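Alright, structures below, take your time with them.
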Structure P
Amino acid sequence: MTEFVHEPVMVREVLELLGPGRCHRVVDCTVGGGGHAEALLRASSDLELLGLDRDPQALEAAQTRLAEFGPRVRLVAARFSDLGQVLSEIGWTTVDALLADLGVSSFQLDSGERGFSFRAEAPLDMRMDPTCGEPLAAVLAHVDEHELANVIFRFGEERHSRRIARAMLDERPQTTGELARLVQRLVPRSLDGIDPATRTFQGLRIWVNDELGELDALLTALPQVLAPGAVVAILSYHSLEDRAVKRALRDAMHGCICPPSLPQCLCGHKPTLRVLTRRAWVASEDEVRRNRRSRSARLRAAERIEDVS
């Protein structure tokens, strides 16, 4: 088994938003290997951290990395949509900060046996939690061609999605290599040098793990789980995630969302967040040189405001 190693992205910027003096109770919704969590715990000696992840290998790695912090750390196997239930179970009504580092980790991409990457021959799985649901190869036995094409087009933004879906159901690939070669045969290589299989693998991974559905559940829960003055910071790595985060934070800034044609407000919607990052923050040039995967990171943050009566 590959050792879980993942270099956290934009740690300095995360500490600027969530660092010393700002937070007592923090939830790291994607604790992964524990990189961001360790930095936060070292920066604030009185900070308590709840770390969530649905990857059991990530939780095991985080347990080892964060063991020195003892009872200041609680780690739970959970998805974003489980957040409210987990907080209730441990007796936290709200939190002072929330961090989510979206997407897949370097470990998940580099571990051939997980089936996330087309660069290694492995079973076609792609599940972040290998104990839950079906691997992608099994899903292909019963998925509809129209649905599969829509998944690849919507989540992978792949314009050749229909021919790829048809070929996948005709050939039923069982390994990452078989799927990659199928896509590479059907999709011309682009001028930017990105492998033709990249978009298809992204779309299928997002679908298998319901990543955008889980992200939507997290964004919807923010007003309930954040205490007044609490900060949320979210790192995204592709446009679908970033657009969802940007839209949710923007909408939470505004009050009435009724159509302009109505003479008076009927929705009762109140602003709940104040956006702290007018534009998404990106990794520095130095960090991108050190960690190539940080080049696509986008960090957005907001602060919970008092309820407006």
Structure Q
Amino acid sequence: MAFAGALAMPRSSLASLLQNPQTPVAPSPSNFIQSMRNAGSTTPIQTTKLTDTIYLLQGVGSNMVAQVGPDGKLLIDSSVATAAPAILHALDKLGPRPLKFLINTHWHFDHTDGNAALHLAGALIIAQENTRVRMSAPQTVKLLNISIPAAPTAALPQITFPETEKLFVNNDELDLVHTPNAHTDSDIYIRFVSGNVIHTGDLWFSGYYPIIDQDSGGTINGMIRAVDEILAVADDRTKIVPGHGPAGDKRALKKYRDMLSTVANRVEKLKINGQSLQQVIAAKPTADFDAQMGHGLMTPELFVTVIYNTL
């Protein structure tokens, strides 16, 4: 999970992360969730056309994808609750059809906080079954030092599935595929088969080291497996939307996958050889990637810590 403001936090503000690196806790701003909601009420939605019927929507929180057509509008992820009016306004600009479907890529609040408002606007919510389970109860994300209360009933997915689901909407086939124990235990990616667009959710952080939520069952090897699955169904013309950061293509996602694998292998070898977490961090196994990837919330030190703890 990542957030527009959090990803831009300077490294100096994260110095306390390594005071107890075995259980990393990021220093969060006061009322972190409320801060995001405050930003959501004033941040406009930027719309980028991907195909004749599929659009990228970006504001506060996660990247969203909208599909339009005769069956009505479909949206992937819902940002924060206060962004709902701006989201609906952006969707209205895409045509007269009503919002009919909302798909959540996973349970984290920057992807689901707007669920209730969009459900009340007419959307049927669809997600992997663990998304509903986690949203139905209070959750703690130690990595971000935040606690999240149970979501209201109106925000919970009405349709859930265990592993895969197919939707046939607006003259396209949408494949919804669960990737176990990756960013969380509830992640899915969504593939528009005819549109040749894939939304990865937070399986891909474009331009940043990814957050892996251990408290929600996330693991580094699960992340690598998930990206491998996406690469296997993409081709050189596929437009790929990450959970956060700019959209890209198969080549960009492959570069990200190679980074994940390279760093994980380096950390694993050091761990197998008996190196402590502090020693592995000191070895700087991410050094050749830091200039490009290490300027967000997930500092190189924290990224190594999460990998070490989930191997």
Of the structures P, Q, the one that 3.5 was derived from, the read-out being distance in nm of label points 7 Å out along Cα→Cβ at positions 195 and 275: P
Which of P, Q leads on percent of Cα pairs over 16 Å apart, for residues 131-170 alone, largest value: Q
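Supply the structure label, taken from P, Q, corresponding to Kirkwood radius over Cα pairs in Å, for residues 155-266 alone with the calculated value 17.3.
Numbers: P: 17.3; Q: 14.3.
Corresponding structure: P.
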Read-out helix-only ellipticity at 222 nm (-39500 (n - 2.57) for each DSSP H run of 4 or more, over all residues; to 500), computed value -11500, structure in P, Q: P
Answer label among P, Q for the case where Rg/Rh (Cα atoms, Kirkwood Rh), calculated from the coordinates, equals 0.96: Q
Among P, Q, which structure scores highest (criterion: percent of Cα pairs over 16 Å apart, for residues 35-146 alone): P
Structure from which 18.4 was derived, mean count of other Cβ atoms within 10 Å over residues 91-98, options P, Q: P
Origin of the derived value 1.8 (distance in nm of label points 7 Å out along Cα→Cβ at positions 43 and 83; candidates P, Q): P
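Read the figures in this text as sums done on the coordinates, not as results from a lab. Everything numeric here is computed off the predicted structure, so don't read it as measured data. Cβ atoms are built from the backbone, for glycine too; each structure is taken alone.
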